[in-house]
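Enquirer: The structures come next, written out as C-alpha cells.
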Structure I
Amino acid sequence: MRILYSRPLTAPPRTYLSSETRQIEDEASLSMMFARRFPFLGRRSDLCAGLWLALRLWRSRRSFDAVVTGRYGEVFAVLQNVLPFGRRPHLLLDVEWLAGHTDPWRARLNRWLHRRIIQSATKTQVFCRVEAQNYARHFGVEESRFAWIPYCTDAAPVLTERPAGDYLFTSGSHQRDYITLFEAVRDLPIELRVAAPPATFAGMNIPANVHIAGNLPASEYWRMLAEARFIVLSLRPDVMRRPGVITYVGALRMGKCVVVNDPGGASSYIDHEETGFLVDPASSGQLREQICALLQHPEIVERVAANAARMARERFTAARYFHDVERILETSLGKASRVAGP
C-alpha cells in the first residue's frame, strides 16, 4: 500500500507504516515555519499552512493509494470534497475541534465547513470514544465517520523507577477545572504541585498547600511528574474535544497512578480501580475522597501504577498506533475496490 503521509502534531516521530510510505511534510515544522516567516498573518498562518499542504498533497496524490494527514490536512479534505476527481482515501488524524463560536452566523458556517471535512475524509480520528458522539451530534454527521485511535507515546524522558515523592502533581491550563481541584486538596497534609502558567490562576483562592511551579522545561516537567506520589487531573466536563489525554497517557506510560475526574473521556484509557481512578466531574467532595483514600493506602497506589505501566506498554505504543492506521486504510481500500468492481 502506497501512502502519502503528512506527520500530525501528536504522531510519534518514528513511522511504522508501509515501506512505500512517503512523508511529504511534518506539520509541527510546517506550523513553526509559517509562524516564523509570516508573523503578520497571526492566527491565519495555520490556515495558510493548510492551503500550502493541500496544494502539495493534491499534486502528489495520484501516485499513492491513500493519504494520511493531521489537522493541517483539513483544507485538503475540503478540496477533495469540492473537486472529487482523482480522489484518494484520506485518514484525518489529530483534529481539535471546539464549539467556541458565539456568533450564530459564524457557528453555522463552522458546522457547514466541518461537515464537508468529515464527509470528505474516509475516517477522522478521535482520541476518546465519546468525542465521536460529541462531534456527530454537534456537526450533524454519522458517528461511523469517526475512528478511535488512542494517543500513544514511546517517549521515556526520565526513568520510571523513582521513589514516590511527598507531593501530588497536576499540570496544564487548557480546559482544566482548578477550582474543583483546589477545593478537593485544601488543607490536606500533602502538597499539590501545579505545572501551569501563573496567569491561569488569576482571581482564584489558592490553598496554602498548593505550589504553582509555572511553565517548566520538558526535562524538569517529566522529572516532577515521575517523582510525585500520584497524579491528579481535574478537567472541564462541558467540551467536545476531551482535554488532558497527553498528560495522563504520558503518566500511565511512566508507571504512575492517575486520578481523573473525566470518566467520559478518560475511560477510553483507564480501567477504574485497575489502571487508574475515575471520579465524577466538578465534584470536589468525590475527588477529595478518592485522594484521601489513596494517601491512606499506598499499596493500592503501587499496585495500580504497576498495572498502568503494563497496560500502557501494550496499548499505547507507536507500533500499535500505526497498526490501527493501516488497518483502517486497508478496510477503506477494500471497500473502495468492491464498490468500483473488477
Structure II
Amino acid sequence: MPHCCNHNFVDSAVLQPISFAPLPLLSSGHIQTILGGFPSLRSAPPSVTHLVSLNDGDILACEVATPTGWHPEQRTAFLIHGLCGSDRSPRVIRLARKLYRRGVKVVRINLRGCGSGKGHARKPYHGGCSGDIAAVLKAFKTETPYSPFCVTGFSLGGNIALKLAGELGSAAEDLLDLVIAISPPIDLAASVQRIGLSENRLYEVAFIRGLLQEVTERHAMFPELQPVMFPFDPKLFAFDQLYTAPAWGFTDALDYYDRASAKPLIKNITIRSHIIVAEDDPIIDPYALDPKTIPNSVQVWRTACGGHMGYVARPRRGQSIHWLDQLMIKWIEAS
C-alpha cells in the first residue's frame, strides 16, 4: 500500500485520528473514482414515490423508504444525487440500504426530471438549486415535525446541500441538524475547468452524454420547449452557456457558476456539517475552501487519496470495502 494513502484526516482546526487505506494497487484517484461508482449488486430499500410541488409548477419525485416500526420522532435522512444521477445512483442506493437497515427513514431526492421524476419538470436542475431542496424539507417537516432531519449530498448534491445550509444560516436549525457533503464542487467554475483537462476527458464525455440525453428526454416530453442547438462534441462550459444559464435566467455560464457555488456561503453555516474531499480528486478542487472562512460548525476532512467519491478500502473482517459509507453512518448516528 502506498504510504501516502495511509493518511490522517485534517480538519480546519485539529488532526483527526482516522485514516483511509485503499485497496492494494488500486489507490489512484481515477481508479478509486470508477470503483466507487460500480453498480450495487443489491436492490434499493422498498420505497414509495412522494411528489413535492414547487412554486413554478414543476414537481420533484422523492423515493421514501420507511423501516418497519419507524415512528415520527426518529431520524429521517435525505440523500441528494450528483450530476446525471438519480435515486438509482449506486452510491445513493448503497447508503440508503444501510441506513434503512439501521432503522432510519430514507428519502432519496430526485433533482428536477431525474429518476422517478422524469416527465414532472419542464426546467432542468442545476448545481445551485437549493430552493428545491428546501421545498422538500419543508414538505416533510410538515408531515413529521419531530423527526430530526439530516441531508447528505453526493458531488453536485453536496454543493446544493452546503449552499442551502449557508443561505439559511441559523434558520437551518428549524429544518435539519446535520449536513454531509461528499466531494462537493463548491467552486463550480474551478470544477468545470478541472474536468476540462485532457487527463479528465473521460469524465467530461460521460457527463455531456448524460446531460444531452436528459435534454432529449425533456424536450420529447415537453415539445413546446424551444430547441437548443449544441456544437459537435460540446464541453461542460458550452452546455451551461447554451442551456443551463438561459434556462434559469443567469447572464451566462460564469454568472451561473458564481451564484450557484456554495463556497462563499459556507461561512454562514451554523448547523453541524462534514465535508470530505481527496487530494487526488479528478473532478473538484480539494483546496477550494479557504480555512480562514470555515466556521466551527463545519469540519473539513481531506485525504491524500480516495478519488471522487471513491474510498474503496482494503478489505477487513466484518467491514465493507465501502469505507466512506461507514464514516457517513457514523456521523449520522452520532447526531
Structure III
Amino acid sequence: WREGEEVTVAEAPYEVLDSDQYYQNPIYAVFLEGKEIRRKICDPDCANDFLILDELREEGVTDYIAMPLDFTNGEIHCASYSTRQEGGFTDVEIAALERIRPALTRVAEIFALKRTAMNLLDAYLGHQAGMKVLTGQIKRGDGQEIHAVIWFCDLRNSTPLADSMSREAFLNLLNEYFECLAGAVLDHDGEVLRFIGDAALAIFPVTEEGWSVDEACEAAVAAAKDALGRMAKLNNQRESFGAPPLGFGIGLHLGDVMYGNIGTAERIEFTVIGAAANEAARIEGLCKPLDVNFLISEQVREHLKGKWQSLGKHALRGVGDEIEVFTVKS
C-alpha cells in the first residue's frame, strides 16, 4: 500500500527466488536471520548494502524498516515499511509498529494459510471446485445441477507414443500437450475438472452471476481456437527436430450436468456427471473418423455467430437420437 493509492497484490514467479533482486533484498536477510533490519536512508552514513535502497532513495524515501513475522510453524515471514517523512520514522512510530507486530503476525498467518490452501485446491481441483471444498462442501454427494458447455479433449495414438519414448519424455510431452489444451481453457476462464490419462474434461458454466448461454459457448469456442493455435505451434516445433505432429481432438457440447463430488467415504473428487458429459466425449470421438481436430454439437452451434461447416448427423454410442456436428469453416 502507498499513501493515496489502492491496496495492490503483486505475485512473483518462483524464478525470482534465485535472483540477485531477491538475495540482495532486506526481506531475504530477515528470512535468514529472523531479525529486524532498519536503514535510515536520510542519514548520510546509512549503509547502502541492499539494491532496493537506491530505488527508495530516488522515490524520496527517508527511512525503511523490515520486521520479522514469526509464524507458529517456525517459518519467518516479513512486513516492511517505508516513509518519506522528514527525518524518517520517530521513536513513537517505531514503537507502534512493534506493538502491532504480534497481532499482524497472527492475521498474516491466517491469510497465508488460506492462500496456500486455495492455491493447492486450485491446482488439484480447479477454482470453482476448490472454493466449494474450502467452504465445506466436501461430503460425498454434495452438488448441484448446472447448465454448461462441456469440453472434452483427447490425445490420439498415445499408446504407441508412450512405447516409443522414455517415461520422463512422455510425461514432458503430456505436460506440453496439456499446456496447450487445458492452458487455453484456463486462460479463457473455463474450469478444468479432470485429467484422465491423456484426456481432459472441462466446463464453461452458465450462471446468473457469470456467463449467459451465448457467452459460455463463445468462451468455450474461443478457448478451442486458442488451443488449435497453440497445438499448431507445438507441432511446428516438433517437426523442426524431426518428431511427428501430435494428433488430438476437442469436442464441445451444451447441456445439463450434475456438478458435485463422488467417490468413496475416504477419497472423493469434484466432477460433472450426466448424459451431456458422456455426449461431449462421444462428439470428441468423432474427430478422428471425420479427420478434424475440433467439433461442436448443434446445441452449441445454435448460440454462435459466424460460419460453421456441418459434418452431418451422427449416432453417438449410448445416445438415442443422432446429433449434428459442426467444425470451423475453412
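Rule-based calculations on the coordinates, nothing more; no lab input. Values in this document were obtained by computation on a predicted structure and should not be read as measured data. Cβ atoms are built from the backbone, for glycine too; each structure is taken alone.
Enquirer: Out of I, II, III, which structure matches 55, 50, 41 when Cα extents along the principal axes in Å is calculated? Walk me through the numbers on the way to the answer.
Expert: Working: I: 68, 43, 38; II: 55, 50, 41; III: 80, 49, 41.
Answer for the origin of the read-out: II.
Enquirer: Next up: Assuming 12.1 is mean count of other Cβ atoms within 10 Å over residues 166-173 as calculated from a single structure, say which of I, II, III it is. Let's see the in-between values first.
Expert: Working: I: 19.6; II: 16.6; III: 12.1.
Structure of origin is III.
Enquirer: Still on this structure, please answer the following. Using the calculated result -0.77 for log10 I(q)/I(0) by the Debye sum over Cα atoms at q = 0.12 Å⁻¹, for residues 62-197 alone, pick out the matching structure from I, II, III. It would help to have the intermediate numbers written out before the result.
Expert: Numbers: I: -0.69; II: -0.45; III: -0.77.
Of the options listed, only III reproduces it.
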